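Computed from the coordinates by the stated procedures, all read-outs in this text should not be read as laboratory data. A quick note: this is a predicted structure, and the numbers were derived from the prediction, not measured. Cβ atoms are built from the backbone, for glycine too; each structure is taken alone.
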Structure I
Amino acid sequence: MNVALIYPPTADPTAPYIALPTLAAALRQADQRVLLVDANVEAYHLLLRRSALARLAQRVEKRIARLEQRVALDHCDQLEYLALWQARGDADWAPAQIADALAVLRDRSGQRFFDPASYGRAVATVDSALRLIGAAHSPLQLDFASYRTPFALLSADEIAADARPTRDPFHGYFARTLVERLRRADIGLVGVSIAFPGQVQPAFALARVLRAALPEVALVAGGPALTQLLLRLDPAQQRAALPPFDAAVLFEGEAALVELCAKLERGQRPTGVMVGSPQTDLGQLPAPDFDGLPLDRYLAPELVLPYDASRGCYWGRCAFCHYGLTACGTARYRERPAATVVEQLVDLQRRYRNRLVYFSHDSIAPRLATAIAEQIAARGLALRWASDIRPERSLNRERCRTFAAGGALSVAIGVESAAPRVLELMDKGIDVAVMAGAVEQLAAAGIAVEAMCFTDFPTETRAEALATVRWLAARREQLSLFMFGEFALMHGSRVAAEPRRFGLAEIHGVAGDELRSGIFFREQRTAKSERDRAAVDAAIGRLASGWQMRSYPWAGSLSTSHTLLWYDRFGPGVFRQLAAGTDRPLDRWRTARAKYDLATIGNDTLAAEAAIWAQMVGHERRVSRARQRELSGQLAPLKPQPRRWRYRAGEALEPA
């Protein structure tokens, strides 16, 4: 059996992800022939080049010209017009500069990659190119973590609409490069690993292309994002959602894929939803196998490999959490023996010449991390590692020093909140003093400490949110980075299962959302006013000014390969030292005449669009493209009001 395992866009292109190597290792151990395809990296390799971006820049200009031929713009036209105009600076900048930007990010010498000004310019250029790609396929916003359209994933019909060649920036790669590669390899089974929500739509678009071009090939999907999508649907809904895939594997896929290959060899084509193992014995699995991945194409000067020393979460009780390959909460904790981990890391280093490893899992147990570090130190191995870890009492001075001596470079800790009542409601099992002690000891050992927090857990007050900000501020010199997210209710979490216990009056979906991609809630009592939220956001902004932070997956975001490389070169305090920033404008201002008033669209039209969605989601609880058009059709069209505007890449539009 010739098997292709595909990792679809859109995801982090700076390092390989753990999914394909773990599946490939299991299949190869079972004597299957495996082709690994990082379609994320390969697709962006084709898109992020001068010729491709220049064509998209021309497309943006042609769409602007076409809209300006109209005597008036309706509501949807106005949204498109604004998106295209906002990308004009990117259209001028990105095509000519993208090659140099990628050269900086892949600079093997490190001279330009580790120069703050050169690195910042390169990152801004790639971000500019992503904005251009999105605008040319509007209404689309994409980056390396998300893929968003207004009606994304609402239904099979909307998935098909977003998969049309004019709407899908990856279609050319899928239909030409990838199809021909699979045809030449005589593939019998394609497995698509959908790890993150931003990959769901591109994965289904890919499957539609493969189904049309290679109808004889069995198509199977799996991965955490796909598992969580299907788990929230009943059997009939699962059957409706599954095409164009033949089958889907829920939970962990190693054993299921081996079984699928055996069935195909017996002439049995897979169909429907299959249940993989929710509790694979890691001690019986081979090490991840990266052979065949395009290791020279990742956007980094040095390879950082992921490795699964453990799976699941040994605490597994946090009320907000539903993550990974599990029906609810978190997966059961399992780990590889420490001796096995170190032997496999040594073998991976021999094969791939990497120095850095990221333990890709929910949270490593301190005792396992200690045993790994002790063996690395005892053998004098040139390995450095990073991981997520719970900030608990066992992280004492001696243990943290053991981590550091055994290669620990950085750890990301789940603080969530520094308000005692909120922590207790979350069922974190850790108090504020214990978290403070863990941060202190980790930082004292020379390990970069990253704090993960979020606001707006149900019933959290303004004072409690600000307590978390003050707690972080008091530890500025001990924290290498931090992040603040916002609470998002998740299917499969304890909050969703017991809403009233957590202060929610109700949770609900909306009609028309056939895949149940949205989940909404109403608090029993509003914990924060809009003024409170603004105050919290302002406080977080002031705190963040003490670090140089960037969006995922760049240096200055948590637990990314680039961030680890910068820690390795400059030490745990590098992003505090760069707080003043070195980024400069990418390009000069340009001016052009717009036929329609961009200020009106940027204010009134965007406000009207928000009101339409509030009406559909909050009041009617029914969402559809037809209803959006009906509501937007009640708005007056926009008449011409010519005016000159200034624009440049990465900047807001300004009146000239």
Structure II
Amino acid sequence: MTESILDTLSWFPYEPRLYQERAVKLAAGTYAKKTVGMLSADCGIGKTIAVLSGYLAARGDDPDYRLFVTTRTHSQSKVFEEELEVLKRSATTQQIPITATSMVSRVHLCPNKHKIDSESSTGFMHGCARMIRTGQCTEYWNFYKRSSSESKTVPREKSLETVDDLLLSGIVTREVVENVAHDDGVCPYELLRWCARNSRVIIGPYTYLFKERVRDAILASIKTPLYALDLLVDEAHNLPDHVLDSEVAVISGEDLKWLRDNRTAVSKETGISWLVEAVDFLWETLMVSLDKMSKARQEITLDRWDVVPRFVEVQSLQLLLDRTEIMEDADSVPTETPLDRIAEFLCTGHKTLESEDWHVTAEIQRRWKEHEISYTNAELRIRPLNAAGLIAPVLRGARSSVLMSGTFRPVNLYAGLLGVKGALTEDLASPYPKGTRMVLVDNEISTKYTERSPKLWRAIATRIQTALESMPAQKSVLIAFPSYDIMNEVLSYNIDCGFRERLVESRGARIEELKEQVERNPTAVFLVYGGKFSEGVDLVSKGHSLIDMIIGVGIPFSPPTSYQRAIQDWYEGKFGRGAGYYYSSVVPSVRKVVQLAGRLRRSPEDWGVVILLDKRFKKYIEMFGDDAINDLWPYKNVEEMTSAIKTFLDVRGEEINAR
């Protein structure tokens, strides 16, 4: 359908909110033109339903349309499931029915996982494949049968009938599939995979499309090439960091030791003559690096030739990679054994020969604290530097792509980071009424490393307690820190939470615990930026935020590692002098705070206070949106902070009473 005759709101099921029609138009126009679009829209605009309905306006009459929605986590797919259900119910009889499946990995669905974990010494994927191959997985063989005429495995007739029934009944989710699979005694993952193969809309995590080997497997599974897919990337500000992290290759000293000790079995299993020699080569690199790290007490940067043996044969390397693809249409690449990991490592190492956009190090594993440096806690790492080089080919290779986020500012900056300069863009302002938020910035405190001391932690604790005392305990408060260490230092001063309950995030905390607690009672939640509690769940009830105050302690700048310096230098060369620090440190660090602050308001009736405990925030306030400048109130001490909160509450009270 051409843009000139496009009825952009033809699928939109509601009366549009403020700015929402512009979001629908951006999506519809992007998909109609078969290009790339970027939508920056604050929380509350309703990006998800806007972009989905815009997509259907452009593609809904195409019987072959296929949309792949990618999210950062499985939990964030819920909102898409809900909105697609709304669109499915509101579709007219003349419109092509919506079929959609929300993908979950095999390991999360397997009813035999505990059995595999206890009996397999080579990891879940290998154990799963062995159970299928030996006929021990009854769920798999209840779904499939062997076809004598075609000499291959095919779904049973009843399995395909179940797939059709699921697609007609509603949006296929993990919960639905697990229930049906349990009742029918079939493999839930295979049931879900066949639903996805026959769905017009598929939802899955970033890795499904932005990690090459996983993407190849997924596209083979759904029988659709990338160029025939339309993409929608949610929370796309996370994409550069996610892609860089997902392409990291690691081989540990313990892996190399195991491979050396089992060299005969490795050679026999793989049939690759040079593999043992490659293991010895990497072992020698690690041993030399250990001596240097012992003297420097830190990681060291290596030349790419230190980890890429010249005698590695590319064709044989491909055979080694193929050996790790142990299951047809696997949705994840097994890296569960030393042999899997060295295959992945050598493959990534070979990529460093084709580009300078990689950083190679020898370092101590993060969990290591006090033990002597040895091969048992050391590893070799290869990390990519060029996120755009990994992202842009996917976005440009698809038929069309829309990326959306509530923190895409400035949009042109992110277009450069993602490698899609020239994309269609829309930057929508906050839809919330003016005066419903106050942003307090401390003029005295800084959590800069050189200023950290017990005096600073006490001052922060005093400000947090004063803020909690000044704000009525009607809703919950989020108090975020750059790290667990800083959070624990501040909490050591026994902050009184008043009439709110206390909840402190731990590394093993469950998101459900946070949601249950906040829904039950007003709570002071102490958490870390970018952790599960800050981004993992939407704290909303009946469309309204359960939060009325957010306190951000410091800016969560990344520690100065060699990789951080390398990526800063890379950005400097790409975008010009002075850009490296801004792109590599400022943007991702401040963005975490902006993301957290966005949780304060979820409806036009919500209001509250954001307190930023670091004077450096004033330099970056534009990243919080244009309205943040109008809401800004710098203050000097706790007395002025208390006065500002009281004034804001008085004004809000007068406005509410005047209605």
Structure III
Amino acid sequence: MRARDVLGPAGSLERLLPGYRPRDGQLAMADAVEAALAEERPLLVEAGTGTGKTLAYLVPALASGRRVVVSTATRALQEQIFFKDLPVVIELLAEHGVHVRVALMKGLTNYLCRRRLAESLGAGLSTLRLDRWARETEVGDRSELADLAEDDPAWAAVQSSTDTRIGADCNYFDTCFVTKMKREAEDANLVVVNHHLFCADLALRRSQRERASAIPPYDAVIFDEAHQLEDVATTFFGSTISSARVDALARDARRALPPASEALSRPIHDELSEHGRAFFRELARGMRGESRRALGPADETREIVAARLRLEAALSAVAHDAQTRPGPAAEQIARRALDLGRVLSGERRETEIAWVEIRGERAVLGRSPVFIGDAFAEALFSRVGAVVCTSATLATPAPSDPDDEDRRSFEFVRERLGVPRDARSMIVSSPFDFAERAGLYVPRDLPDPGDPRFDDAAGERALELVEITGGGAFVLCTSVRSMRALHARLSRARAERGAAWPLLVQGERPKSLLLSQFRAAKHAVLVATMSFWEGVDVPGEALRLVVLDKIPFAVPSDPVVAARCEEVERRGMNAFYNYSVPSAALALKQGFGRLIRSETDAGLVALLDRRALTKPYGRALLSSLPPARRLHALADVRNFWVHIAEAMVRSRP
């Protein structure tokens, strides 16, 4: 059967879902995915909002007869695909005699570890509530604990992880939630994962350690939200040692390796904790107020080297002690200690950048690949022919001519991800009427972002826009500093003018709770940073204004960004036009994409950065956005809002 038999005119979906109308873009994408799976050829698809891309790849994937992995950006999107979209497709295919099995796989830390729960209860570190839940749950997924805080230490003590998992030698292996999850995935035609788990699997396969893998074998891969792959892969193809991992090892060693003699006054796990804290403390001394910076020869001070050698010795001592003890728990402690020791003592490769990050009590030392394209080509594209990469933001201004607003290219993503040259590509435009229902306001009269007057001017303009729309606004900022400045300005104005709209700010509550409050209020204003620029879905009138403070260029001082720019220059290209501008274009499209989520949505996007009008690269960035009505004066915005308000009234049920 063809995907068109399900999605096309008079197809199964039209009969099953009242009000569903076949979409030309969705059908074209489904045809392309079908061909990519049949011909085992890579495919790149930019599918605008409203295309229906999820069904456009799920239907041909399940009908193909191949074992397919669908990888998406977040756990929330995984659950949407698995619990909302897949049941519809499974029912549709059953009408055509096609019966399939599907499975959901999350990272190990999402699952309860029965062994660690038993150990925690024995040590008085866990709660009876978790024990009761463990007796009732069928999947052991922490998402069932809706009221459990993300940073609750009780979960950290009982979660599964790569570090703590023992495997088949564990007494709880047969009843293990992770074991059950993996067995279901092995029997499935289609497995839904996230990019973090997929990249962890690739990293394991590259290591060739005991033919290890995190995901069962597959014939094809479909990456949804593929624009996030590079950053996720950079994490997993590198290596890190953190204060949290050292502390966790010391804590677990304390339980698994009791002192061999009561006469020992300094147990080795206590020494490990002490030397770990001392090492990261020495690293933090050189941060000069930065939260993250590159490491170089100048950081090989006598104090840092001495602290590192003491930590290496402590890790070696823990590993040696564990190797003399019987049992799988001791074997796991030894493996973890040896792994951390290898990361700590390993030499940085020429293709890597070393960095350190300090945020509050958390400290991380890492090495990241500067360019993951070669690794992706080797680990994925050389093994699997049918790889589909799709997103609402995948094409960028053509690097060869970034000012040509009529040209969009997949060259950036091809280069960054190592996609073979024979890959097909297509752009499917959104079916939404942006010209009629959306405005893009870029003011000419604000100072440049580098001007000291910018924050005050941007805050005042954001306030004027909020007053025009009566709230219902996301104010999205490119830095925490900007977020705080804009929030302070809006907070003062709200108090002075007695404004009725609720004011929310990222960080004051969990993200999910903030979004629930925002949706329920209908006229709230939420000030946030880049974590709200994508993957956030607020359809309807609750969100009718999106304010973007600046063009979202990557921070040039970030060590990985700086190293990537140097690598682009080394390859004979211009780092700004071949890396910074395309990256910003993708992020800008994501920010714009928060506004229009359905056919009946309407509203305004404001970019308060006049460089989009005054700089040579501005036309390229603006041309990558949907064809909303362009506005440059507040008077035009007010007139446009009258039109939009009428459109929203007409769209109400």
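The table below lists the values:
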| item | result |
| --- | --- |
| Winner on FRET efficiency 1/(1 + (r/R0)^6) of positions 21 and 589 (r between Cβ atoms, R0 = 35 Å, to 0.05) once structures I, II, III are ranked, highest first | III |
| Which entry (I, II, III) yields the derived value 3.8 for distance in nm of label points 7 Å out along Cα→Cβ at positions 397 and 493 | I |
| Which of I, II, III leads on Cα Rg over 2.2 N^0.38 Å, for residues 229-548 alone, largest value | III |
